[in-house]
Every structure is written in structure tokens, then in C-alpha cells.
Structure P
Amino acid sequence: MRLREEEIHRVVARILRVWQEEKLMKPLVSVPALQSALQSTFSSDLQVEDRLNEEVEKMLEAYKSQIDSGSIDRHKMFQMIKSQLIKERNLVI
């Protein structure tokens with residue numbers, strides 16, 4: 001995961017603070033319960049992307065010789081495969 005749990009905590013806390021200050025929401029549950037639920041959702045979504053990245057890395061192994069020889073740009077191929085999987089699976093990343 002690219003963000004540590006404490007970073008996720010800070011991001012979620014700030015989002016909630018702004019939403020409350022701007023009167024964009026009126027929580028139906030306690031703010032700590034809402035913060036916990038949002039942190040959990042945020043972490044889960046990041047883990048989905050991490051698993052997707054791992055899957056793309058495994059798929060790239062099939063192109064190792066072309067990547068090593070320079071005939072395929074690894075970064076471009078990674079992005080192409082990842083974009084295709086996101087599209088096929090209807091993911092929002």
C-alpha cells in the first residue's frame with residue numbers, strides 16, 4: 001500500500017473536517033464511527049489497486065526478454081495492461 005495507516009487516518013480526518021465545515025454532510029452516525037468506516041473503505045480500495053499491480057507485474061514476466069532487450073518499454077506496457085484490466089473489471093482506481 002502506498003499510504004501508511006496514519007496517513008490514511010489524516011486524509012480521512014481532513015476530508016471529514018472539510019465536509020463538516022462546508023456543511024456538505026450531516027452525519028447520521030458518530031463522527032468516529034464514520035471516520036472508521038471511511039478509513040476501512042479507503043484502505044480496502046488501496047489494497048485492490050495493490051493486488052492489481054501485483055497481477056500486472058506477474059503478467060509482465062511474459063515480456064521479460066522483450067523488456068530486457070529494450071524492444072518494449074516496461075512502464076508503458078505496465079500502464080497498458082493495468083488500464084485494460086481496470087476497464088475489463090469496471091474498477092475505479
Structure Q
Amino acid sequence: MEFHEVLGIFLSGAILVGAYIENKYSTKIISLRSYYENRSEQLESINSRLWNEFKLYRVKTEEFISTIEDIYPEDIFSLEKKTEWFFEQSDKYDD
């Protein structure tokens with residue numbers, strides 16, 4: 001046998017082994033790919049909902065602080081005091 005014949009047999013065997021492996025594991029690979037694609041979509045949805053909740057609470061906090069400023073126009077409280085007071089009030093309503 002010459003070198004190119006041996007090389008041809010080796011490459012044919014490698015192609016057959018590759019095809020066997022691809023056939024055996026392709027369904028598992030496709031299944032894993034679809035699982036991770038679905039998981040990615042779920043995480044994007046969760047991330048979007050959390051971001052919307054964050055924006056909503058930020059707006060509500062800004063409205064609340066604006067209300068405090070309307071009640072106390074002379075700025076009796078500093079911003080730190082307003083923030084502390086806000087969290088104290090929110091803790092009361094959480095329980």
C-alpha cells in the first residue's frame with residue numbers, strides 16, 4: 001500500500017467516525033441549544049420586568065420626595081434627612 005492509499009483510508013475512517021458522533025449526539029446538542037435559548041429568553045423577560053419595576057419605584061420615590069418638598073417648602077429637612085424619613089415611613093407600611 002502506498003502512502004496516499006493509507007491516508008485515504010484513514011480520512012474515510014475519520015469521516016465515518018465524525019458522522020457517527022454527529023448522528024449520535026446531534027439531538028442532545030439541539031436539545032441543549034434550544035434549552036439555553038429558551039432560558040436566555042426567560043432571563044431577558046425577567047430582566048425587563050425588574051428594570052420596569054425599578055423605573056416605577058424610582059418615579060414613585062421622586063414623586064414622594066417632591067410631595068415632601070411641597071409640604072416643607074422652606075427645606076426644613078436636608079436631603080439626607082428626607083431620605084432617612086422616607087425609609088422610616090416605607091418601613092412602617094411594609095409590616
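Quick one: distance in nm of label points 7 Å out along Cα→Cβ at positions 9 and 33 came out at 3.6 when computed from one of P, Q, so which one is it?
Numbers: P: 2.1; Q: 3.6.
Only structure Q yields this read-out.
Kindly point out which one of P, Q the value 32.1, 101 was derived from, the read-out being Rg and Dmax of the Cα atoms in Å. Working shown, then result.
On the way: P: 18.5, 58; Q: 32.1, 101.
Source structure for this number: Q.
I have 3.8 for distance in nm of label points 7 Å out along Cα→Cβ at positions 17 and 41, calculated from one of the structures P, Q. Which structure is it?
Q
P, Q: which one has helix-only ellipticity at 222 nm (-39500 (n - 2.57) for each DSSP H run of 4 or more, over all residues; to 500), as calculated, at -33000?
Values: P: -25000; Q: -33000.
It was calculated from structure Q.
Every number in this text was worked out from the coordinates using simple rules, so none of it is lab data. Not measured: the values here are computed from a predicted model. Cβ atoms are built from the backbone, for glycine too; each structure is taken alone.
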